[in-house]
Structure I
Amino acid sequence: MKTFAINKRANYDYEILEKIESGLVLAGYEVKSIKTGHLSLKGAYVTIKDNEAYLTNANIPAYQPLNMPDSYDSERSRKVLIHKRQLKSLIGKIKQKGLTLVPIKVYSKHGLIKLEFGVGKGKRKIDKRENIRKREDEVKMRRMLRNRK
């Protein structure tokens, strides 16, 4: 399983309640571009329109810029392939206040490109500081235990 892109801000800005694996509808040149590592999930999110999910604002630059069609948009919405029952469940969860669908990573599984996204609840500034403080305390504890030996 090779990882092509990770959304580093997802775990920092959101508390991920549930993770979902899905496929993406891509053109051939987009697949080539992703497999060479040209993908950015920065600022991307998953939306639901007409009972279908779409990955919005993910940037997939042209694989060969000179050979691309003039109408190619690197930030177009791409359809996310998930089961109907999962989609209905997500629609119900999103209607709750403060929940959103956040892309976490894009990776390869059995030769197919998969998207992992999560149902996330936005963190407040104080929650982010608390997580940073916990992480720093754990590092200090490990250092103290290591120096004690």
Structure II
Amino acid sequence: MFPLTRRADYAVRIMLELGDKAEKGQRVPATQIAEKASIPLAFLRKIAVDLVRAGLVLTYSGPNGGLTLAQPVASINLVHILEAIEGPICLNTCLVRPKECPRDHICPAHGFLGRLQTNLIQQLQEATLDKLVAEKRELEHKTQRLNIQ
């Protein structure tokens, strides 16, 4: 199993909250994101540094400060977010460092893992933030409807 790290999970949550406000160009206070996404504020701030470094988020200080997306919501995908936090997506070191394993040319798992990694990256690239935000809104609306009834 290849679980997401807590940092990566939180980064996706942060980006979803920002993406939800992106069309309005709002700056979202870190405290509001932390509360809405159930992320400890100190941890959110550390993750935000990585998202800023990757060019995904802008931060502003002061009374009108907060976080906002640095790019259009449709141009950000899960590869961008996950790689900002974890580095390149790699299922096995033999896929990024050829010849590290002397069995590469005779190992059936090497080719399979390469194809799997290619498919995984393709799926993550297709998961754009605008699509995920639309799904988030739909799920929240559905949940609200169920709670009202």
Structure III
Amino acid sequence: MDSVVVEVDTSTRQTVDITDELEVFCAGRGDGLCSVFVPHATAGVALMETGSGSEEDLLGALGRLLPRESTYRHRHGARGHGADHLLPVLVSPSLVVPVLAGRAALGTWQSVVLVDTNADNRLRSVRLSFLAAPSAPSSHR
């Protein structure tokens, strides 16, 4: 299995499209699976349409589900940081994308995005891991 870590700056955006990084990593690798994993307790990755307002809609929905003003038992860090620790329950810290002929097999409007609402840590690591498909057995006649 091949694996790399991509550093992503979320200081100016809470959703960052990382599809290009995924495509570059998968290019030329043939068929297989690519795991996308965020090793953080307050971030996640998702498949979604980007550039159509969906990013703002997602952040609005997360704000309603995990309000910053609520009292959380987890209280260190910036205001609402307890909500950040619940984010990975709703936006998974990992996903797997099929790769065909070295290209991520995403749908027409699907992009891979990093979601990070945590103002306390704005540099995130995303691990991309490629697992090649087994070679087809040769046919014996």
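Rule-based calculations on the coordinates, nothing more; no lab input. In this text, all values refer to a predicted model and were calculated from it rather than measured experimentally. Cβ atoms are built from the backbone, for glycine too; each structure is taken alone.
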With helix-only ellipticity at 222 nm (-39500 (n - 2.57) for each DSSP H run of 4 or more, over all residues; to 500) derived from the coordinates and found to be -6000, which of I, II, III does the value describe? III
Highest-scoring label, criterion being relative contact order in percent (Cα under 8 Å, 6 or more apart), among I, II, III: III
As an exercise: distance in nm of label points 7 Å out along Cα→Cβ at positions 28 and 124, calculated from one structure in I, II, III, equals 5.3. Which structure is it? I
Of the structures I, II, III, the one that 0.45 was derived from, the read-out being FRET efficiency 1/(1 + (r/R0)^6) of positions 52 and 100 (r between Cβ atoms, R0 = 25 Å, to 0.05): III
Computing mean projected area of the Cα convex hull in nm², for residues 12-91 alone gives 6.7 for which of I, II, III? III
